[in-house]
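Each structure below is given as structure tokens.
We did not get these values from a lab; they are worked out from the coordinates using the rules stated. Computed from a prediction, not measured in an experiment: that's the story for all the values here. Cβ atoms are built from the backbone, for glycine too; each structure is taken alone.
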Structure P
Amino acid sequence: MKKYLSIFSIMLFAIFGMTSCLESGLDDLESFDEADITNWPVVYHRYYTGDNMAVNGEQQVKQIQLSRTQGEYDFDEENVTGNPYFNITVAPNNVPEEEKPNVDAKNLVVVLSVSTAATVTPVDGAPKLGVPGDWSKPNKYKITAANGTSRIWTLTVNLAK
């Protein structure tokens, strides 16, 4: 019984001791209103090396950034209802020769940089970002700013062999 009373006392102290009474004098935080892709998308090829990791014996996975050979984008900052896009062409220039035949547009990893405090949501079955997915067709993503405004971006990745 004494043990439960001491645990209850500690929990009660923690609840009241970790609350703040500060209600004024706080600076207003900036409400970010940008829903943009802020840099060129980065495209990777991920594969098993055939080597095993010493730590757990599992096959080692390697990820290599593909070289951007061409690219274009369209973004009208004033036209919020427009459909901005990135269209890039990548090549497996720095992928080992024995792995080049395995580089496939249906299994690429794409990573984006977006506006501060923005979130990214795949649209219409687009693959999740940061994991291997199908980039053999254009994919759409909804970028939502911290203040709730959003834009639909279309990303097209062309793979040059």
Structure Q
Amino acid sequence: MDDKKINVLYIDDEINNINSFKASFRRIFTVFTAESAAEGKIILEKEDIHVILSDQRMPKTTGIEFFQSILETHPDPIRILITGYTDINAVIDAINVGQVYKYLSKPWNEEDIKNFIYKAFEVVDLRRKNKELTEKLLDANKKLEFLARQNLLS
């Protein structure tokens, strides 16, 4: 798949981090940014987001709380938590509550972020292909059952 078709949402309350993220990755991926969890939810409603990166410490809603709040409505995007603080409880909550794929620290390494986004997208893509193949298999099974019933009746 073309890298530009990988839709990435980056959420951070610090505009300098947002600008840095956009400058680093806008040529590689389709980047959407939000300064709050509320803005992030609006983008999720409008766009097909594959990977979400969120800062942990933001006013009103933490990254973990944001991830937890979108699990039912947007379970497909892979979630990556980024923080400038090392907090083992946040790591545990991120994994257990927010179903976070990766936990990264600031300042980030651009190459690491790029590789994690690629790997996260592979997971999204494989899940979608698996779902599609399962639907095709179920449809084929229904058709076979129909044909089998017709043969029994004739």
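With mean count of other Cβ atoms within 10 Å over residues 106-113 computed per structure, which member of P, Q shows the largest figure? When mean count of other Cβ atoms within 10 Å over residues 106-113 is calculated for P, Q, structure P comes out on top. Each of structures P, Q was scored by Kirkwood radius over Cα pairs in Å; the highest score is held by P. Suppose you compute FRET efficiency 1/(1 + (r/R0)^6) of positions 42 and 130 (r between Cβ atoms, R0 = 25 Å, to 0.05) for every structure in P, Q: which one lands on 1.00? Structure of origin is P.
Name the one structure among P, Q that helix-only ellipticity at 222 nm (-39500 (n - 2.57) for each DSSP H run of 4 or more, over all residues; to 500) of -17500 was derived from. The structure behind it is Q. Computing relative contact order in percent (Cα under 8 Å, 6 or more apart) across structures P, Q gives 26 for structure P.
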